[in-house]
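In what follows, structures are represented as structure tokens.
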Structure 1
Amino acid sequence: MFRPHQYRSVRPGVERLPGSTFRPRHRHLGGYATVVLAGSFTEASFAGRMPAAPGDVLLHGRFDCHMDVGHSRQSLQILRLPWLNDAIEGHFRTPDPEHIVRLAERDPLEAMAQLAHDLRPAPHRERNWTEELASELLHDSTLTLRAWAAQRGIPPHTLSRGFQRSFGVSAKLFRLEARARRAWRTVLSSDRSLTWIAHDAGFADLAHMSRSIRAFTGLAPTVWRESAHRGRARRDE
């Protein structure tokens, strides 16, 4: 089971880091955007492995988990901004990162809005087997790792070590985190019963889902559901 309530915070603004920066897999409470200004690194998250260079944008919804590996002799220079849209995350591009920086100096929320307007898809690239496995684990909590490895002729120990090296976490823990996060999102966005959501997400029962969401987010699904209802009621006033 994952460790509960271990979050990292992000402050808006330009940040400079050594080019060889390594950050083990960690979790963020709030959503945020990273705009790469100089240097390069690879981030491995729920959205996949994303090699990032100047002009690239990495978007993170709430409770994203990822590992960062710098691989540049040049220092990293990145702009952090708030990001409030959980439905859009992953790897993108922006045509004028310096313009976003100038806006952020005056108003981070204005810069965020401009970034959302300017977003472009990142160039397509071929994925390796660890990325394919991560994508399937993200969407199918019933996936059997041994069967997946056998279908592709990958020895179980190779799968375990290769995934851990690429994503900074075991495939089993990645699946647990992804399932808890997916269920949490459904609790917020759907009016379906919590029991239905637990069954649909692949949990043994509602109690199992409640424990997992609480461990992952710090709050029980009933609290998140009540918060979502209050938010919708305020918007409707």
Structure 2
Amino acid sequence: MSTYVVSDLHGCKQEFDQMLDLIQFSEYDDLWINGDICDRGKESIPLLQEIMSYENMHLIFGNHDVWLARYCQEMIDAKKDNNSVDMTDDLTCWLHYNGGYRTADQFMDLDFPECYDIKLYFEDKLLYKYLTVNGRRFLLIHAGLADNYMDPSVKLSEVPEQILIWSHVDIDCNPFPDTTMIVGHIPTFLYGPEYDGKIIHSENDSTIHIDCGCAYGRTLGCIRLDDMKEFYVPSTYPRKGGLV
């Protein structure tokens, strides 16, 4: 049995399926998705439904997952009554500027039981997760911790959701001396060209960044916590700059 972590899949189902083949993922393994299954890519909802079908795949919420969860019921209501959704600033930000339109369209094309399955799946929300693998303690958070929470005594249960899913952090953003923090959210190429398409380890290996920018034409990265081996699948998307 092995434990794997990926993040920021962003609808890249083809690359995700290739990664499952590469790591020879089985029913005896666990895979943690460290945020952002949806948006930007071509197959957000099919990818989400695939992940939902596995009992041994687990989601840590990212900002894009929160967006979809927030509007599930509103989109279901719109399907029932054939009404348009109220275009708030937040909804406009998701749909227009953060790749949500294709996700929303695919959701609206589902039948009602499938819509409610997704809504129910998102009700079991995890914003962080501690894991211990081979005696090493890990902390999975989508975005990490902002500067004013960089204190070893901080209680994650008291950190606002907005911080955990939206923070823009430095390469080393871990206040916990006995724990390796794994984050996504910021594509690694934004930290410098030397990190393009690669997993980043901070100098003392206390922080690991695993969003390798698949939706931006780089790679999908995955790390196996048992031995820290890294796996990469090339992206099929065109190379471009990034937003989170």
Structure 3
Amino acid sequence: MSKIHIILQGKGGVGKSLIAAVLAQYKASNGQNPLCIDTDPVNATFNGFKALNVQRLQIMEGDEINSRKFDALVELIASSTDDVIIDNGASSFVPLSHYLLSNQVPALLKDMGHEFIVHTVITGSQAMDDTINGFAHIVNNFSANEIVVWLNPYWGIIEHEGKNFEQMKAYTNNKSRVSAIVNIPDLKEETYGRDLSDMLQERLTFDEAIANPALTIMTRQRLKIVKTQLFDQLNNAAVL
């Protein structure tokens, strides 16, 4: 049975492609060969990671998204014996969510022996309300599926009226639905944040960057620390 991991969030620029890339690298580090797919019609960031062999699914027809093109996505993942990682863009969040639900795709994949896991991201500051709403949409609609929440503090502290995410009603009312929470390290500072940002801009994996002699010793050391922090959390997430 393969696990189908899909990253869904209606807010753009909150780290969806980072999550997809980290998941793909984590799977590879455990000897797996995940099928990686990018369905973002605008910013196919995940597809830019050459080392991850990401397939880009074209879903546009002219200037509009043609939801029927998602049929090709189902064909790809239905026959996969390896785990699948799907990165989806903000602009296709509503069309893809509607397609999956109206066509009962999660149930179909389950009948085929697959496990369907939805990953979403929560961030802080002005984007927090939008990402919380995206989380609520997923919880309310993908009712029978595993949900993994990634907390990304890059845009600000994830806090409302003195409460962190795990104290907010959005979470406490749906705690039983959340299989795991992954905390992305706060990387705004000049050292760790710049190193990770540069790595992502170049579309490099952690291993590629860490092995790159053109980078300073301390840059490689910091990237190794971030990789370890993330992978340790994923090791503790049984659903993965």
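Given that Cα Rg over 2.2 N^0.38 Å, for residues 8-135 alone, derived from a single structure, equals 0.98, which label among 1, 2, 3 identifies that structure?
1
Between 1, 2, 3, which one scores greatest on distance in nm of label points 7 Å out along Cα→Cβ at positions 80 and 192?
Looking at the calculated values, the largest one is 2.
Out of 1, 2, 3, which structure matches -9000 when helix-only ellipticity at 222 nm (-39500 (n - 2.57) for each DSSP H run of 4 or more, over all residues; to 500) is calculated?
Here the read-out was taken from 2.
All of the numbers you see were taken from the coordinates with simple rules; none came from a lab. Quick caveat, the model's predicted, so the values are computed rather than measured. Cβ atoms are built from the backbone, for glycine too; each structure is taken alone.
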